[in-house]
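Following are the structures in question.
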Structure P
Amino acid sequence: MTAHETTVRDRHRAPEVDFDFFHPHSPGEDLQAAWIRIARDNPPAFWTARNGGHWVVTEPAAIAALQSDWARFSSGGSRIPPAERPYPLLPLEADPPAHAAYRLLIAPAFSPSLVARTDETMRRVAVETIDALVPRAGCEFVSEFAKVLPIAVFLGMMELPLEDRHELLPHAEAIARAKDQNVANAARQAVATYLDRWIEERRRNPGTDAISRIANGRPHGRALTEAEVSGMCAVVLVGGLDTVSALLSFTAAHLARHPEHRRRLREEPAVVPQAVEEFCRRFGLVNQSRVVVADTELAGVSLSAGDRVLVPNVLIGLDPERVVDPLEVDFDRVDKRYGLFGAGPHLCPGAPLARRELKVFLEEWLARIPDFKIAPGTRCEAIGGTVGAIEALHLTWPVG
């Protein structure tokens, strides 16, 4: 433990908990339920020496402040565990006012109107993938569907070859999952190397896609550096893949266990948009991080400038003080507020795309595979980390 970490705990008499967000739950435990337990059994803010030493804040109001109050809690240099990266992750790691100029380069690619135009591609990929699975009477859902749909959609939006998904998927997985930052950085560099040739091509022949906008943009009255271009393009390409894949997998696992919900979604298609919001509330688990700008108070503790803070956004939608039976999936729930896509200036521009992908999955999968269950003798284990996910989901269904 560093002298800074010891001073922080001694000066504030902060409670310390032996907590690792890569492994927040016990084997077989519902991952989201584990976060409710963590919030219930610990102070609303506590210190852990794991992963470089950082605070964990579980109070929903404090999480909302961490999401939105960039003047006190910066996104720059907030990585947990702390590590150098081969390029800055922009606009994720920029604060206002600089953040807005970077964001304007990529936001148009995710506007509701342009996302709606991807519906045909999205459905075609979904239908082709599902139709190939149907006669097999089963699949490993995570690798054979949940990871296939998002990257196919992203590649299509960026006008990149669909077959390149086989090259990119392992790198996206390592970036999201690897606890060893050398492994994660090697994956980031591999993505940058892949993108280099496309960045140069779009400089010569610019289009309307996000890579063209980034490669040729001048957000601050100057051309972006090569590191800035690489970082922004990498964020656009792989930034949302694991989030969508995880959301699809948790949703499929829930539906495999709840035939009544499958039946209602088939019989009442008008409920699907409500179901999308409820699944985002119940299962969307992304751990963001912030660094404290100057000494401040939050959730009953004093934080020092330079402290890192883990922001478990899922607890906004699972707050038992506000949400009745937060672990229950209720399509008719009135209050579906959740923190999956962040808030404030860092509200995820890809949120409309993620919601539409989940909607397309519900409509097309249930139309073709209405009855399915988790394959007997298999385990459906969740994994922690920056994005909570399901490691493997083996499904089975009747054929004929």
Structure Q
Amino acid sequence: MQLSDRVQRIDVSSVVAVSMAAERLTARGCDVVDFGAGQPDFQTPEHIKRAAVRALEENRTKYTAVAGIMPLREAVCAWHASQLGSNYQPNECIVSTGGKHAIFNAICSLINPGDEVIVPSPYWVSYPDIVKYAGGSMVLVPTQPADDFCLRAAAVEKLITPRTRMLIVNSPNNPTGMVIPPDEFERILDVCRRHKIWLLSDECYSHFVYGGVKPFSVASQPGAKEHVVVVGSLSKTFAMTGWRMGYALAPAELVSAMLKLQSQTTSNPNSIAQYAALEALRGPLDSVGVMLAEYERRRKRVLEGLRAIPGITCATPRGAFYAFPDVHGALRAGKQSIPNSPDTCSFAAQLLEKEHVAVVPGEAFGAPGYIRISYATSLDRIDEGLRRIAKFFAETAAAS
């Protein structure tokens, strides 16, 4: 079968591939500890679920405006202003089928073949493929574990060329948990403003920051709006992953272009989910504090467990709910058992097959020799998974 060039230059999401492999083992009756999924194990709050039930009972089951119902767009703007200090109007907002959909629409609306998009590395798995689908070229700006993987404005500026069109920033970051300090984010915005490039700010994990740090959006800065595309999601903040609710905030002209694209693909987001999202944004944020406190406990346990394994080092994540340990040393210790060390794809496959622990290999994020561990699961499962990982490395080291 002859497929389009667009489709053939992208791959299935690596996180999806890991989840599928874990599901196959689970279907065989295996007890899998799943550190792969970036999904809260908390339930959607009751008041949000009740709003969805009411929407069904009130027959809110028809098509809506492509950009989302007006009350929801107003609520997105009001919530973002209240929580993150921005100033957007409904004509500068579009509701989408998840945050990934908003990112896809923004990139496809702005990037032409040959345009360069700067992306910090390690990066979220979907950025490269969406850029490639749009015909753009990805330019990587490495970040360092010794600096908690923090993106620096000076490093970005060195990579800007006449073909640079966009910088993608994800803070708090998936997979590293990096959080850019506000003053550094301001410097990054200044670089984008001076060079007239777009700053796409992926704020999926905005409210999961540790140590009493307040959520921050670069869109709160004076003069940001002309250069910034904000992408947000209700998936993590409100434990609504399966509801597929995201949004973008951007200049009205860009939102109109994204609406045009959305009108010819998905059309409006799910109507019932929109009414649930409306309740989420208008309702209390108590559940966020509960989740954050629990994630902080889990983070501590994961870091202690990983750092107790010989050969593993791990920077402290400042946000989100992922640890991104460097396993180069542990892989080298067992190199006779794990081919092509430090090939973390081979390691992840063997860990899943032998110990039934699912992790995402660092290659998916542009970082061979690392793995991503999601601690959006219970402390009991975290302890069991860490025990199995330690056992695996101990046995491969002994065998070598």
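Read-outs throughout are calculated quantities, based only on the coordinates presented, and are distinct from any laboratory measurement. What you see is a predicted model, and the numbers here were worked out from it, not measured in a lab. Cβ atoms are built from the backbone, for glycine too; each structure is taken alone.
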Thinking of P, Q, which structure, once distance in nm of label points 7 Å out along Cα→Cβ at positions 195 and 355 is computed, gives back 2.6? P
One of P, Q was used to calculate relative contact order in percent (Cα under 8 Å, 6 or more apart), giving 23; which? Q
Matching 2.4 (distance in nm of label points 7 Å out along Cα→Cβ at positions 347 and 363, computed) against labels P, Q points to structure P
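Tell me which structure, out of P, Q, gives 17.1 once mean count of other Cβ atoms within 10 Å over residues 123-130 is calculated. Numbers along the way, then the final one.
Values: P: 17.1; Q: 21.5.
The correct label is P.
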The value 22.2 for mean count of other Cβ atoms within 10 Å over residues 51-58 was derived from one model only; which of P, Q is it? P
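Starting from the value 56: which structure in P, Q was percent of Cα pairs over 22 Å apart, for residues 211-330 alone calculated from?
On the way: P: 60; Q: 56.
Value 56 for percent of Cα pairs over 22 Å apart, for residues 211-330 alone corresponds to Q out of P, Q.
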One of P, Q was used to compute mean count of other Cβ atoms within 10 Å over residues 43-50, and the answer was 18.9. Which one was it? P
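To which of P, Q does the computed value 20.8 (mean count of other Cβ atoms within 10 Å over residues 67-74) belong? Spell out each step's value before the answer.
Working: P: 17.9; Q: 20.8.
Only one of P, Q returns 20.8 for mean count of other Cβ atoms within 10 Å over residues 67-74, namely Q.
Comparing P, Q, where is mean count of other Cβ atoms within 10 Å over residues 131-138 highest? List each step's numbers first, then the result.
On the way: P: 13.1; Q: 18.8.
By mean count of other Cβ atoms within 10 Å over residues 131-138, the leading structure of P, Q is Q.
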